[in-house]
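Please go over the structures that come below.
Quick note: the coordinates plus some simple rules give every number you see, no bench work behind them. Everything quoted here is computed from the prediction, not taken from an experiment. Cβ atoms are built from the backbone, for glycine too; each structure is taken alone.
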Structure I
């Protein structure tokens, strides 16, 4: 699943000013992820794909010796820096999750909320995370799963053959990548979130505001016409609309690996 890293960086950089106002789903998933974390973690914590610092701020309650917030988009790190921190603010690191500039055995725990799905080569990412984790370290992350935005994908398929919606790895693939990287204990739990929207355009506007564009390297390079867009919207509404609302599925994997 090749992804365009330049497009990813640009999308999330552009979304840094609007992300917090529309990222309710991301916050809900982040809280669910943290509720599965043991309370006795400590040491150095790394937050991969910190965004505007929501999960980073929540991680402070574990009183880490050091907290590192990493993101590929510099404006996201600026938003994290500008938050009001009650405790010592995190160290900020602008870097790609597929090229982590950290020393071997330097981190106790790696966290990531809805960020690793933007990596093309998760086998390489997991191997690199395993490298920087201490022997008793743990990786805890959430990521979108294959049924995410299945309604939007189905609606677009009635219009053309282009890939308008990103694909996501399944549980067997994640398990294989994690085992290959050297993780032994792996726990994957699937949850389905189905928020309701006033319209298809409202859904697409939210995806834009959080930076979740189609970032595949082999996407449609041509502008989508108004006619094609309207055909997709009509197909979506006809198939899924209930009482004037349209649902959107977000399947999420919660993963713990050590």
Structure II
């Protein structure tokens, strides 16, 4: 009777995990950079990486357990190698690599992380003169129209701003952990509630690149939306983000004569 051929299905499963991790962690940030026409890579959030790897493990287990033969071939790799030198080498590599991986995973989850140094920065830089007298053109419409504009603004906010600022405008979007300086939490009463709407218009339109040279570096990842959104869309987003955050903009002070 001929010698039974060794099944390497376990090795192929492990290789598939490595490929999936490589694509999600290394390849996809550059793919989305091209697809979204951004000037920087779009890093995959760690939570998303974890979920994709869980799906990969689940999919592999479903595949290898779909039949008794596949399951037997999968488990047969842990049996003694006998005269199969290739199998013996791969088994030793797995035996060495598995505890190292578990140790690295446990260490990375518990090791103390270095805190970012404290930097002096201005929370709200001076509003440029050309934006000082701007007013929201939709601020004085009738209530029914205003509600419609707010809903449009909420949609535009979630379409363009949610990846960083989050669906609740709390700064916990899917990409928030990828930035050195986290996106601003708009629900904090010390943020957009302390500025007039024209200030928010300036920050959205000009973004990080439009910040003044004073007090640099700003470390702001906020893109400039002036080439992507119209002025009307920006004003509607401002109305939507204030509504989502549950705060109201600061009103201009009346100057007494």
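Out of I, II, which one gives 17 for relative contact order in percent (Cα under 8 Å, 6 or more apart) as computed from the coordinates?
Values: I: 24; II: 17.
Among I, II, the structure yielding 17 for relative contact order in percent (Cα under 8 Å, 6 or more apart) is II.
Figure out for me which of the structures I, II the number 2.6 belongs to, where distance in nm of label points 7 Å out along Cα→Cβ at positions 37 and 157 was derived from the coordinates. Show your work: numbers first, answer last.
Numbers: I: 3.7; II: 2.6.
The correct label is II.
Given a value of -10500 for helix-only ellipticity at 222 nm (-39500 (n - 2.57) for each DSSP H run of 4 or more, over all residues; to 500), point me to the structure among I, II it was derived from. Provide the component values of the computation, followed by the final result.
Values: I: -10500; II: -15500.
Among I, II, the structure yielding -10500 for helix-only ellipticity at 222 nm (-39500 (n - 2.57) for each DSSP H run of 4 or more, over all residues; to 500) is I.
In terms of Kirkwood radius over Cα pairs in Å, which of structures I, II is highest? All intermediate terms of the calculation are to be shown ahead of the outcome.
Working: I: 19.0; II: 22.9.
Ranking I, II on Kirkwood radius over Cα pairs in Å, first place is II.
For FRET efficiency 1/(1 + (r/R0)^6) of positions 141 and 245 (r between Cβ atoms, R0 = 35 Å, to 0.05), which of the structures I, II scores highest? Please list the in-between numbers first.
Details: I: 0.70; II: 0.95.
For this comparison of FRET efficiency 1/(1 + (r/R0)^6) of positions 141 and 245 (r between Cβ atoms, R0 = 35 Å, to 0.05), the top structure is II.
Compute Rg/Rh (Cα atoms, Kirkwood Rh), for residues 45-84 alone for each of I, II and report the one that scores greatest. Kindly include the intermediate steps, with their values, before the conclusion.
Details: I: 0.94; II: 1.21.
That would be structure II.
So Cα extents along the principal axes in Å, for residues 133-172 alone, computed for just one structure, reads 50, 15, 15; which one of I, II is that? Walk me through the numbers before you get to the answer.
Values: I: 50, 15, 15; II: 33, 26, 14.
Structure of origin is I.
When distance in nm of label points 7 Å out along Cα→Cβ at positions 93 and 197 is compared over structures I, II, which one is greatest?
On the way: I: 3.4; II: 6.3.
Structure II comes out on top.
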